[in-house]
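Peer 1: Below you'll find the structures, each written out as structure tokens.
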Structure 1
Amino acid sequence: MIQVGRITRTHGVRGELKVLPEEGSSGAWREVPEVFLGAERTKASCFRVKGVRGGGRFAILALDGVDSLESAEALKGQNVFVPRDRLPEMEPGSFYTGELEGLTVVDIDGCVLGVLEEIFDNGAHEVYVVRDGSQEIMLPVVDGVVVEMDLDAGRMVVKPPEGLLGLPKSR
């Protein structure tokens, strides 16, 4: 399951939902016949899509069975997921952000830094938030930082910038 957006609020009184798409979302999710809503991928419920409209920053989503303001209110804050096999293939070297979340992140020496738990755009570039317990590292996604991605192995190799949060100098 790939997270493609998050329901921010209701839209109107007929049960429509305002969706904020994920950073880097291709918009291909707008063409799928069903979406899954939930706080987590593993606990999401399936809904048949009646329609998606709107452009720009938000999309308006209409779902079967969600036809009142009250039923829509209950879905506010839920994440929107789509099965990976329903989305088009990406170009070689490109990934859906949902495919990267959960990867184990190691440095070029093989030292585990943590798990990639979040991706956001700071305006200049994407940032990978890597957590290991209470430790959090924010890796800027700029040239030379990501050395290798192996989705099959569930691993990303990085070369953190020198001095990042007290990490030893990169070679």
Structure 2
Amino acid sequence: MPSLGKALLAGSAAGAAGTTALNAVTYLDMALRGRPASSTPEDTVDRLAGTAGIAIPGDGEVRQNRVSGLAALTGQVTGVSVGALAGLLTTKLRLPLPLLSVLISAAAMAGSNIPMTALGVTDPRTWDTTSWVSDIIPHVAYGAVTAAVLTALNDGGPARHQAPSTRWHPAASTAV
């Protein structure tokens, strides 16, 4: 079992790789379908700042650029944090890669959608099928990459199986 520090570091690195995969799948979807970026991350930053009584400095485009940057950073923080938690989880549980992928995907979706829903930015109950697919597929990519990297960093991780050695060893010899 890895130490807690190593588990956090491995999980954070895996979460960063997963976040890259999520962003790549999202941008590919935007390019293929010609759809715009979602405004929900920026709306969430605006709503969160307002709720906390924090003014985001600047006017017009300058302020909007700050909100956009903060929105992207919150996605990075969510991805790395979910990965770090997954790293901690793997110190206690050894899960098969597919199950670990699903759990990480679900945690990432919850980590992004629950705050947006709680702040009134979106309501998943009103989403159509296309919206759900546009949300699920990038999160599945995140979960799969995060779980795969975490498993690799954990010395083969939950499903590690070593093949028997084919090297001859004198103690294993049956010759008389």
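Peer 1: For structures 1, 2, calculate relative contact order in percent (Cα under 8 Å, 6 or more apart) and state which one comes out highest.
Peer 2: Numbers: 1: 19; 2: 39.
For this comparison of relative contact order in percent (Cα under 8 Å, 6 or more apart), the top structure is 2.
Peer 1: Another question, then. For distance in nm of label points 7 Å out along Cα→Cβ at positions 13 and 125, which structure out of 1, 2 has the highest calculated value? It would help to have the intermediate numbers written out before the result.
Peer 2: Details: 1: 5.0; 2: 4.4.
Structure 1 comes out on top.
Peer 1: Who wins on mean count of other Cβ atoms within 10 Å over residues 37-44 among 1, 2, i.e. which is largest?
Peer 2: 2
Peer 1: Here helix-only ellipticity at 222 nm (-39500 (n - 2.57) for each DSSP H run of 4 or more, over all residues; to 500) was calculated and came to -24500; which of the structures 1, 2 was it taken from?
Peer 2: Numbers: 1: -1000; 2: -24500.
Comparing all candidates, it corresponds to 2.
Peer 1: Taking distance in nm of label points 7 Å out along Cα→Cβ at positions 77 and 101 from the coordinates of each of 1, 2, which one would give 1.6?
Peer 2: Details: 1: 1.6; 2: 3.0.
Source structure: 1.
Peer 1: Now for a separate question. Of the structures labelled 1, 2, one was used to calculate log10 I(q)/I(0) by the Debye sum over Cα atoms at q = 0.08 Å⁻¹, giving -0.29. Name it.
Peer 2: On the way: 1: -0.29; 2: -0.34.
Structure of origin is 1.
No value in this document is a laboratory result; all are computed from the given coordinates. Small disclaimer: the values here were computed from a predicted structure and weren't measured. Cβ atoms are built from the backbone, for glycine too; each structure is taken alone.
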